[in-house]
Structure I
């Protein structure tokens, strides 16, 4: 899919779009960008209008040094992005840190959403986890931009996959591409620095009042985020269901794209019939 851009708050936000039908917005997390959804997007595009966004500071989006990178600020950009492209009502899907961003979006503007899907999401105060915790330490954070290299990143990505052999040079290149430049490394560091789990603990009460149909998907082999997060989200959100993919690691989109596609497609079409 070709990269497109739109301006939000003076910043260029990159996204990829394909297909026709009800809009589906896919939001990535830490250490990745919109490419992570490529396999899923291709499948979903047969029935839906699929948009995969690059968060501010990630992928091909702008990486300013003087703005707020918190999940609350990212959620605000996301809402303005949806308004700009006139996407509402839409199916909203978030992974990892993106899962936290869309939680804020869902409790702020539930009327714009058809439904909500959380895939291996951050949540409550069960995060951040290693190696992100280390990266937030002052000494480590100050070194990250200068010492970040493909070898370090490869270890992080490999641990995030159930099928280790899928970490090919081509796939590694996609993860590494935004980090080749100083601006990309700076954007990554600022995103890590802005992580604040209080922003999600603050909305727990609102999640418990959420009326949206929701799907929470857990990759049982996720090495980074605990099962307590998905279990508690599925319990707290009134109309949520929990689905498991046994052979899904943290990057479940790369491990089991077909299984993930079926869960998403069935859920979206079920909501359409209601």
Structure II
């Protein structure tokens, strides 16, 4: 099942779920359907929108952030760059399956962003590099990723997502599905742990989580507003689970985390 050519830019509309605020929460990206474009040498789009998400991983306070992002794809995502899928390369294809390499950012944390972070110190921006396996047939879209962090934290993280796409009108699509994220002790300690120095400065008891889990549901609606314009609303909500759910930062905030947003995209080419 192939969708209309004019819908190439709809691939941008989950952009916000992988932007700085979402990267802080650890929510898996991609709540809105990826509607494929015709095969061309280049696919180019530009998106802008606004999202609201927690101040930090485990926070109960939210903030709104404007976003502007590009999307580039060469030879049917042989090489690609987007805030939903990161920077990557497809190395293997078979039917609807793809496998390859991916590099993503994970934005840091400033202790001045929220009173709950006072004394915890800052976390600088990190990179995450690894591999992905995805499947899409126009009705179902799923993917799994395993990545190694470097820079602001050192550890393994993984994301898994699955979406069912419904075409309710020729110009309107709905999508919904589950999300699961995991981080090892290196990730959990950086973002939700409290070491001895942080304990002395913040007043929190020392805390060393062995893992991080997040499970949630995501959904979105995409409207093909015009030949080159697409509008989408999207959201995701879930819970922090595992050892990290007992973090003092979660106790001060909330284990329930979410993202909501609205985005508009314009397809430049083809």
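Taken together, the values in this text are just the output of simple stated rules run on the coordinates, not laboratory data. Worth saying up front: this structure is predicted, and the values here are computed from it rather than measured. Cβ atoms are built from the backbone, for glycine too; each structure is taken alone.
Numbers below:
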item: FRET efficiency 1/(1 + (r/R0)^6) of positions 110 and 150 (r between Cβ atoms, R0 = 35 Å, to 0.05) - highest-scoring structure of I, II; result: II
item: Which entry (I, II) yields the derived value -2500 for helix-only ellipticity at 222 nm (-39500 (n - 2.57) for each DSSP H run of 4 or more, over all residues; to 500); result: II
item: Label whose coordinates, when semi-axes √(5λ) of the Cα gyration tensor in Å is calculated, return 26, 20, 20 (choices I, II); result: I
